[in-house]
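Multiple structures are listed underneath, in structure tokens.
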Structure 1
Amino acid sequence: MTVTRFAPSPTGYLHVGNLRTALFNALIAARAGGTFLLRLDDTDRERSRPEYAAAIEEDLRWLGLDWARIERQSDRLDRYAVAAERLRASGRLYEAFETPEELEVKRRIARAAGRPPVYDRAALALAPAEKDRLRAERGGHWRFRLDRERVEWADGILGPVSIDAGSVSDPVLIRGDGQVLYTFASAVDDLEMGITDVTRGADHVTNTAAQIQIIAALGGTPPCFAHHSLLTGPEGEALSKRLGSLALRDLRAAGTEPLALLSLLARLGSSDPVEPRASLAEIAAGFDLARFGAAPTKFDPAELVALGARTLRSLDLAAVSGDLAALGVPEAERGAFWEAVRGNVATRAELSGWWRICREGPAAPPPAEEAAFLAEARALLPERPWDGGTWAAWTGAVKAATGRGGRALFQPLRRWLTGLDHGPEMARLMPLLRVTPPADG
């Protein structure tokens, strides 16, 4: 069975880049009828915060990305200890003692000599007595001894990938203070949780080579890996510079439609067109990793705004009924109100403005220069109740009486009733208007 996971670190709020990874993994599981897990990679005790963990769950629920279960790495420290002991016993995990400053000196020397700045494995040559001295003096960290060979896999997006493990340093898996690092904890979790498919950003490609070897050293079979391109701004700029406005919590506060955000990220960077979708199941049905490219993918917030408006306008009454109820729209009027205004709202927040007009009348008085015309039109206004034919009958009578037509006829009447020069079809809106404003303002 297909098992995927989204494994954020609760050290900050989710942004659109994180969401792309979460969505891809959720869609892979949904399309295969598999299982999607939420795993909080919270081994960084200093930076992980419960409020960030809670915000991650809140953001995913808002988007409708449900998980089968939640796992926390902080609950699995004993499992990492067992795995580490197995690697020590097999000679794949070794203690090293260099300080960051000493490592930097080694890197500079290697670069000056024209060699790649790869860790020289000096710790493997230390005598037991020297290890004891260094351990007492500064403590050590633990590195995984890579097999210096090419690591190859068939990437779900990048195609065949080959990494020369001899060209990278043996990764540190456990820090001197005992903190288990991402490369190790993630590999152990993927193995023990039965993860079959891992999709993540292209910045993890080198990590993947090391994790394939770690999983193999623990006797497991690596999952299928896929690495999606990283998002940039609309001009190709680093997205990280724009994250202040692209955190999911901020997009939610701005009234972003969840399905619009999911529809966009599920197709952005692929060969498929971006279209508003009515459900996560519909998004999953057309999702295919093979359609995505490796080039950086541009994310334009303006495209999200436009897609959000299209998505909102495509929703049926049931999808917005809760919003209308919260505004106080009577149940009997909700259908007519939604049909009247749906083409004139870009976010759900804009519904309140139109309901206020229906309930309270226009906020702005009519133009003073139109007072005589509006007084004549007011005298011709049919008695309530108004229906779908009232607007046409009334404007026809006003046209016959005043000789006005076109914009000169319709715009002053719209502005008198709504306070605006634009908006929904008046034939639909007029039956919902509860207030008849005075013709003289």
Structure 2
Amino acid sequence: MEILANYGTMIILVAAFFGFLMAIGIGANDVANAMGTSVGSKALTVKQAIIIAMIFEFAGAYLAGGEVTDTIRKGVIETSHYAANPEILVYGMMSALLAAGTWLLVASYMGWPVSTTHSIIGAIIGFACVSVGTEAVDWSSVQGIVGSWIITPLISGFFAYAIFISAQRLIFDTDNPLINAKRFVPVYMFITSMVIALVTIKKGLKHVGLHLSNGEAWLAAIAVSAVVMIFGYIYISRKYTDDGSSIDSNGYAGVERVFSLLMVVTACAMAFAHGSNDVANAIGPLSAVVSTVDHLGQIAEKSEIAWWILPLGGIGIVVGLATMGHKVMATVGTGITELTPSRGFAAQLATASTVVLASGTGLPISTTQTLVGAVLGVGFARGIAALNLGVVRNIVASWVVTLPAGALLSVIFFYVMQALFS
């Protein structure tokens, strides 16, 4: 307790630096693979993707990142074990932030798309086991995480496969792809808008006091989507003529341009939802440290976020994306399979649909694994030969390693932190 009183300011400054490092890791890894499909399909250049992600990720993190946060991420540990020694929890959360941030930076440097959520959870488990013991960990939540390694990519892969095959049969494998694109793409726009609206309401806007019931959320999403579909139909009808003047000799370029437009809209909305949701991976443990120090050792399950924490997380995400994001973008966008705008759109829509499904059912989910599963589904629709199995193997191995890597680094940093401050 004396340590928190005497060194409170220094502890908060160090924790803020570690939180910033974690946010940089989130930007370099998670955001990069959210924009990777847009870059890989050439719907956006790397520079355009970075600018869009910077704007919408920061907006999501700052505007909708939450006034109140669960200080102990996902309820992985039982905080009552630390009531007598709150400084142990502070050291633990600091080491968890440093461990997760370090692992994310290493993975981003190697071009591995890993889960930021699983990184921080692994790190929290690590320090909990050595500081209190295995009884401090809620192991049922860990079982759910391990199960999501298999379930999440399978669901999103199935959705992506179905969306891609439907586009092939309804549009590309027909005598006049452009006429059929004008007929069916507005329907895809309706579905996309509805999914994006649901993602934004459920994962983005709930933090700003907009608490809609499921029925209200669906009604709002349908109304917005109907308007988008009508405008989309009018725009496509005027933009692309039936005489073939807007398309090349294969009849596909105009159609792919329509899907490019869809991809950009989807990428913007997913970046906003991601910023609002995943910034908690960095600010949750940081808020736990700040709250515990400010209240001189009193541990709260939820706490008000200090005014400077949300912008710190938003800026960190932007810095990570701009400096290191290109490597993971390349892995997701071009390493797994060759993407076109229509294939990338199928992967993005499948990812957003899986996120909505997971939000409704409480399934523990990693956006990273969802997107990679969706890209695999699109590649598989073209045959197993369309997949780079070497890259896929490396990605799966990095997923398995993430939880223990975060835990091991956290244990090391925890002992270092304890030695330094004690």
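A short reminder: the numbers here are calculations on the coordinates, not readings from a lab. Remember, predicted model here, so these are calculated numbers, not experimental data. Cβ atoms are built from the backbone, for glycine too; each structure is taken alone.
See the values below:
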| item | result |
| --- | --- |
| Value 3.9, calculated as distance in nm of label points 7 Å out along Cα→Cβ at positions 157 and 325, assigned to which of 1, 2 | 1 |
| Label whose coordinates, when helix-only ellipticity at 222 nm (-39500 (n - 2.57) for each DSSP H run of 4 or more, over all residues; to 500) is calculated, return -13500 (choices 1, 2) | 1 |
| Ranking 1, 2 by relative contact order in percent (Cα under 8 Å, 6 or more apart), the structure that comes out highest | 2 |
| Top of 1, 2 by Cα Rg over 2.2 N^0.38 Å, largest first | 1 |
| Given 13.9 for mean count of other Cβ atoms within 10 Å over residues 85-92, calculated: source structure among 1, 2 | 1 |
